[in-house]
Each structure stands twice: as structure tokens, then as C-alpha cells.
1. Hey, Cα Rg over 2.2 N^0.38 Å, for residues 69-124 alone derived from one of P, Q reads 1.03; which structure?
2. A value of 12.2 was derived for Kirkwood radius over Cα pairs in Å, for residues 45-84 alone; which structure in P, Q was it taken from?
3. For which of P, Q does Rg and Dmax of the Cα atoms in Å, for residues 101-140 alone, calculated from the coordinates, equal 15.7, 44?
4. Given a value of 1.4 for distance in nm of label points 7 Å out along Cα→Cβ at positions 53 and 213, calculated from one of P, Q, which structure does it belong to?
5. Among the shown structures P, Q, from which was the value 3.5 of distance in nm of label points 7 Å out along Cα→Cβ at positions 109 and 157 calculated?
6. With percent of Cα pairs over 33 Å apart computed per structure, which member of P, Q shows the largest figure?
7. Relative contact order in percent (Cα under 8 Å, 6 or more apart) computed as 29: which structure among P, Q?
8. Given that distance in nm of label points 7 Å out along Cα→Cβ at positions 93 and 205, derived from a single structure, equals 1.3, which label among P, Q identifies that structure?
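Since every read-out is calculated from the coordinates, none of them should be taken as a lab result. These numbers were taken from a predicted model, which means no experiment stands behind them. Cβ atoms are built from the backbone, for glycine too; each structure is taken alone.
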Structure P
Amino acid sequence: MNKMKKLALENLYNEISNYYNSLEVKYNAFFDNLNYKVFFSKLSFDSDIMFLGINPGKGEQVKYYLPLDKLEYVDSEINNYALASQTLKAFDLAGYDGLLEKLDQQNKVLKTNIFYYCDQDDKKIDFFRSQILSKEDEKIFWEKSINWTKEIIKNSNTKIIICEGKLVFDILLDIFNNEESIINIENLTIQIPSQKLVILGYKRRYSNILKIQDFSSNLRIELNKIYNEQN
């Protein structure tokens, strides 16, 4: 089964790469380089946790679709930025300090984004979608991004998705709108019993997690369900 999932994801990230490269050619009047990045961790086909952001926002000058050797949040060489610190703090407050390092070693954590376009100083993701892409291409860009997200979720077999911002949570709310679910908009949680999946979200101000204590409390509840069952 994992071989099939691996092949599916390899086909997917080759498709992503070809698509973004085609956009660079089509919109070369706007870009010397159209940068994108797909994964911020190893591939995982049986993940306990999946982190899902909106898009890479650090202005990286890369065209990179392959998985990384290590989850970015626990890689001391590159995790010196605010959202990484806030994420580690949230797990610490939940009583699970060190869990992400352990899951990374076990290949049971995954991190990616809805969109793979890397922000540039003068061309953020919203500007890219609304001002650079044609209406037809913007529609295709959105549909492809949603479909790729669905494929990654399906093939990661994850137990918890952590939405890195309210916008991501709202997109997943729409993706799973046909599933029988228990939704708490105030707490930004979605329970999907048929898939044994929990979606947790939080609001952000830039890279700061708002009400981080509340998010950590929700996180603790769901992590306890996984790890107490295993003990």
C-alpha cells in the first residue's frame, strides 16, 4: 500500500513542478523566477500529525518539490523563525515537548501548504492570484491546489491536521463539507469520525498564534486520545 501511495505522491509532485514551471514561462514578464516549495518534511504515509499552511511566506528563492530530510520545525539549522518557535511552544504548553522530534524520527509527521508559490516582497500570494494570473488561470490554480491538498491528505493517512491560520481552516471546512462531521467554529475544530480525522486551527497575527493557550488545550485533548490509546 505504501508503495502505491509513494508512487501517487511522486507523480503528484512531478505534476506540481511541471505546472509551476509552465506558469513561470507564461508569466515571464512578471517573474525572473517563479519560486515554489511543496514539502517541509519527509513524506509520511501514516502520519499522526500534518501541518497545513497557506503558502511559503519567507521569500525563498527555490524551485523545490521534493521532501526534506527533516521536519523544518525541529531542524535547528533553519527553525529560527517565529512560527516554528510558536509551534514548538504550543506543543510544550500541551505537555508534549519533544513529540515533534520523535515523530520526525519515526516518519509520522508531515508539513506542506495549500499553495506552493513562495511569496516575494512585492508579489505576495493574494497579489499573484488576483493581479498577475488571468481569471481563467486563477480558477485553474485554485482547483489544482485544492485537488493536490486532497491527494496529500488522503495519502498521508493522518490523524490530526493542524491548520496554520484561519484561512486554511476555512478552506478545509469547505473541502470536507460533504462529510458527516462535528464542527466547532469558535474553537476551530472539526471532527470527522468516518475518517478518524481531527482538524485543529488557530488564528494568527503574522506568525504569532493568537490564544495559544486555548489552541494548546485543544491540541492536548487530541494528542491524549492518540497516545493514551497506545499506552
Structure Q
Amino acid sequence: MPGPPLAPPRKASPKGLRVALWLDEPLAPADATVADAVGKAALMLEKAGAVVDPTARPAFSFEEAWEVSAVLVHALIGLGLPEKIRERLANREHDFLTGDLSHRALQARGMRLDTQDFGGIEERRRRLQGEWARFFECFDVVLCPPAPTGAIRHDQKTPDPHARVIEVNGRQRPYFDLMPWACLATGAGLPAAVAPALLAEDGLPRGVQIIAATHEDRTAIACAAMLEAMGSGFKAPPMALA
């Protein structure tokens, strides 16, 4: 079913663009190279006339957004799984403490979600949407990491994805730490664009996630276009040219 028509972009240029900068979270720390990319994008917009606030946040926690989104995603995934597999994953819920926000714990809770529990978590999702709506009365876009790190090497030798790891700031982190930043927007049904911001020392690009209000996809895209016009558009990494 098609939604309402998309609104025009709030701004066609950086001048007066109201930007909230969300650089890091303890739950899913961003690598310094990613934080540099997001910070660079914010600085470019600010120098061109945007108003950047590095402390503004909607009135909910990052953890709340992650929990709601992950549980709903895994409830949906569970619908497509054979019953025995879904039950096996759901039965793992008892292995975790209440409040455990690890991916494996939220996966189990999503697999077990029944009609009553769905109503409760859907109500939490609607509250997130309401807080976002209030937030976007004061800001046009949010700049944040799209993921905690840049492109990773694929690990096909470790069959269990929960046993895989990524490296963030020289330390190993769970593989599924790749998800929470993306869930910040998608869990509430918000549009988001990811624009290239810089090439890191490893020769791979780092990007910035641009989140806009509901049905304001064109505002996120317009912000990405502003950054491209100021020189941060796509540049092929050296490995692609070798």
C-alpha cells in the first residue's frame, strides 16, 4: 500500500539547516574513523551555514530504540522459519537476564513474541515515533554513524555469526554490533540516507547516516547532495582501481 506523498526537502542548501550530531553510544561504540567521518560531515555543513548541535537527543535512550527494533525484526524473521528452529531459538530466552540487550537475547525474545507482547512493544515503538516527531520540530536532520566501523572482511570460516567479531578502535566487538545504529531510524520507520564522507587510512570509505522525519526522505537525500556538492561524494577506493 503506497504511503502519503513525500514532502519536499526542508532545505536546498546548508544555510539554516538544523543539524543534530549523534556521534557515539556505549552500547555500540563507533570506531574513531567513523566518528571522524560523521564529524567531518557536520563541520562541512556548519561552515556552509548550518546550525549544528552536538548534544541534542530525542527523549528516549539509544538502548530503547535498539531493543524495540531488534525484537520486532526477529519476530518478523521468526515467521519465516521452520517451527522447530523458531522454538529452539525462542527457548534460549531463559538463558538471559531481564534487560540483556545482546543480539542473541533480543533474538530469542523476538522469536517468542506473542500477540499480547507484540501489543506492548508496538506501543513502545509508537512512543519512539512520537518522540522523534517532536524532535524533528526543532531539527531537520540527525547525523550519526551508519555502523560502528567501515567495511569488514567477510568471515565465512565461522559458521555461527554470533561467534564472529568485528574490530572497533583496536578491540574486538560482537559481530552484531553492526546493527544498532541502523535500527535507530528503521525501527521507528524513519527515512535515512548514507553518504560517503572520507577515505580512511585503510583505503576504504567511511560514511555518515542522515536521518530525517517521517515521510521526509527528500530532506535526507538533499542533505547528502549538499555534502556531495561540497566535495565528499563517492571516490573509488584504491583496491577498486587496482
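1. On the way: P: 1.29; Q: 1.03.
Answer by label: Q.
2. So the calculation was done on P.
3. Numbers: P: 15.7, 44; Q: 13.8, 38.
Source structure for this number: P.
4. On the way: P: 2.7; Q: 1.4.
Answer for the origin of the read-out: Q.
5. Working: P: 2.0; Q: 3.5.
Going through each structure in turn, the value belongs to Q.
6. On the way: P: 14; Q: 23.
For this comparison of percent of Cα pairs over 33 Å apart, the top structure is Q.
7. Details: P: 24; Q: 29.
Structure of origin is Q.
8. Working: P: 1.3; Q: 4.1.
Corresponding structure: P.
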